[in-house]
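Okay, got some structures for you below.
Rule-based calculations on the coordinates, nothing more; no lab input. Just so we're clear, the structure is a prediction, and the values are computed from it rather than from any experiment. Cβ atoms are built from the backbone, for glycine too; each structure is taken alone.
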Structure I
Amino acid sequence: MENPIIIQGGMGVAVSGWRLARAVSQTGQLGVVSGTALASVFARQLQLGDPGGHLARATARFPLPAVAERVWKQHHIPGGKAAESPFRLTPLPSLRPGPAFTELTVLANFAEVWLAKEGCSGRVGINFLEKIQLPTLPSVYGAMLAGVDYVLMGAGIPRSIPGALDRFARGEPAELKIDIAGAGPEDDCLSAFDPRALFGGPAPALPRPQFLAIISSATLALTLARKSNGHVNGFIVEGAVAGGHNAPPRGPLQLSATGEPAYGPRDVPELAKIRELSRPFWLAGAFARPEKLAEARELGAAGVQVGTAFAFCEESGVMADLKRRILQLSRAEPLRVFTDPLASPTGFPFKVLQLLGTLSDEVRYLARTRACDLGYLREIFRKADGSPGYRCAAEPVEDYLMKGGALADTIGRKCLCNGLMATVGLGQWRPGGAEDPILTAGDDVAHLARYLPPNRDSYGAADVIRWLLGEPAPA
């Protein structure tokens, strides 16, 4: 099968959900669901009553009915929770998760991929972050059970994922080395998942999806190509203008006049070295224009990955009122993003869409509630007794310091887990009201209005594909 020309980026928490990935897949390009925090997304959708019955339809196809029944019974609220009632929390990711978290994670990833592929012959991928390691193995396995075609991963060096795909395809267990601060060579830093334990016996053989690593440099591409524990099928070469988490600049961090990380010539990927690996690659970051697609092909790329253009289309998971506001603003003036060097607890720069029209908006962003009740971006550290501990630079400062964290690491941190959940209508209800959303986008957000067809206030994923490929709109 030929490589896709356009890969729709895996964005945010449920921004690129199954509806968007399915719409892109139906055009013949690669639709991608976001695998970030899917267990919490799935549980909260069940607590809303499963509007439309889509999760019930997917769950009915899960190959382990007893597992599906347990998860459904634990999280589903018939008719949905009261509007101002908080969501019930799910178990936090941990090095040794219990069966409740593991089963929820496997089923959530299965359902998301199954719905994206339902009645569609096109290809579907799933995107994960290397920085979020703890749920990775059960997440990958759940996606493979649903027949996912591609696994994409960035925000780190995912050398162990190709081998895990190989082992899961054979029905075998896999392990993943977890980053633990202060751990020594004698410490057990492995996360493990055994599909045979899930099935209570032999696990089925599964198709092995292709693995695409999201990288920012030729050095990283070479490392992954030569030192991964399995085959890396290709690369997505992402520049610093792409949305979400960005790779930090090479060398000592320097800030621009606007307080953003300053990128220089050393941060421009050496495409000639990547081409020498003789594996397909796609360029990402402000490539959502027909001429940039042509440029990418001329440089030897198979095509481009596009995120921001799809993030605000009709099928994306961003709340409808937010999308309307953003598209209205885009017609009036160019929108911009701020590459916040401090917001993410991961320490990676994170792009935040600037919608701070009033002083109160700005104050709310700067003074967001510090919380860590979802736990996906927690750091694992070795406690004095040798056991693993968990801390997040966005949790209450006193809690972080009590766990041995440094005060400097808490400055400017935002709870991205909860903020991104709120962006897709799954925000937690707190004593002061609903959680405020955090919107992320790439620099290409300044040009959203170009995707709007005449006499329409919104656009679909297929409109973006046609525009990029230079195809005429339907009559």
Structure II
Amino acid sequence: MGHKAGHQDDLSKYAKALGLFLIFITISLMIFFYGIQQKVERNIRAVITNNVERQSYHLSTIIEVQYGYLESIAAYFSDKETLDAEENIELLRAVYEGSTLERLAVFDSDGTATYDTGEKKQVANRDYFIEAMQGHRWLSDPLESIVDGKTRVILSVPIWREDEVIGVLGGSYDVGMLSHMLFEDIYDGAGYCLIVTGDGTIVSYDGDPQFRKIQPEDNFFEYYSRMKFSGGTSLQKIKEDFAAKQTGCVKFSLEDDVRYISYAPLGLNDWVMCYVVPLRTAQNDYQFIQHYEVLLFTGLVAAIVILLFYFFRVNTRSRRALLRDAQEDSLTGVYNKKSAEERIESYLASGQQKGMQVLLMLDIDKFKEINDVYGHPAGDEVLRNVGALLQRQFRGDDIIGRIGGDEFIILMKNCNGEADVSHKAEELCKMFRELRIPEWPEIRLTCSMGLSFAPEHGNTYRELYRSADQALYQTKQRGRDGYTCLGREARQ
């Protein structure tokens, strides 16, 4: 009896210990998965915010280039006796034919505008004329053109003669053109971009209409006043962020439709870039975590031995999978955006460099057309093949990453000189032309590249990225299928 009682007492102790252990494991798992969910939430917000910041930077860079273009023409006009001379108007016509600007005009100091069509109008009361006559660059809010009645935004720059403004040069964009300057959506069209003013007026938008319900005639703040915002955020807080030119990312819902909205100042007037994407779409890459939760808790119910064994295996695999997914782009096998940027930043700050470091930014030319014509499975296969090609063509210690839909970056470490770099870029262009996708042999690929050098263009990732992005833009402006080393002649 004593032995039996002792055995029962031991069983009771084991049961209590097991119960406490199960409670501890359960609480631990709950805390663990809560932390994972919080990390997922932060990662999603970081990806969305980074996308809208890149969109904002890209658009403001394009507008900056157009300002420089207009100012170079304005400098030429300043040497002419009269601003509306026929040779000046002929130049405006040539610029109209050869640029993305839709309408150009030169304005005398009294506000008389002479357009590239030869028409003359009086614009003395227009803000873009008044501001430019005061010596400022100016980008107008959308307004109705007095020439053709279309809604446009006007870029204007002063024409200086010595220290005096003698007139104004202006060019315009149809507001629809602004949306064409944006990148391809990183969520395959489920997200959409808006450009809005500080008071909520929509300047331009992009995205598939089936996902984008807001219309150009809507006011941003009035439209979203119906939404319920989470996390202690309110529409008033967003208004305050707009006014303070602050970046933000919030979650809102209307009934069962939950979405993220991220916003960033454009640096142009009071304009703000907004990006909206459904919650379900943004979380698709993280759905596997919920399956792990179910398996682990099922193991707890089944048996403690199985639980311990299963927990050990799944926990180990989960950590490895999370580590791999945190570093690797699952489609192409190269580093994902965050991991690539962190590794490049770390390497550039390490002081281990020898010789020239080269940041190469690469886009697949007309990738959207491949998705549109052949479908997204073909686009995914193109990305897989490009990822494999880049891994074959670069050294093992070079850093290769996918930072956007069809955009890659490569840090080429310790290069011998520009001749080797140019040879590598030319060879890569050739390999793209020769690359074939077995399931879609009719697809022909080319790529556009921009290259920047450390220390010539900077010693940080941001500096090199900005320079490489400018070089890439120049390559695209020259017709794609080639590369540009910033500050050098482009190669096709």
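Computing helix-only ellipticity at 222 nm (-39500 (n - 2.57) for each DSSP H run of 4 or more, over all residues; to 500) gives -9000 for which of I, II? For helix-only ellipticity at 222 nm (-39500 (n - 2.57) for each DSSP H run of 4 or more, over all residues; to 500), the value -9000 is produced by structure I.
Between structures I, II, the greatest calculated value of mean count of other Cβ atoms within 10 Å over residues 388-395 is seen in I. Computing Rg/Rh (Cα atoms, Kirkwood Rh) across structures I, II gives 0.94 for structure I.
Work out which structure the value 16 belongs to, where relative contact order in percent (Cα under 8 Å, 6 or more apart) was derived from one of I, II. Value 16 for relative contact order in percent (Cα under 8 Å, 6 or more apart) corresponds to I out of I, II.
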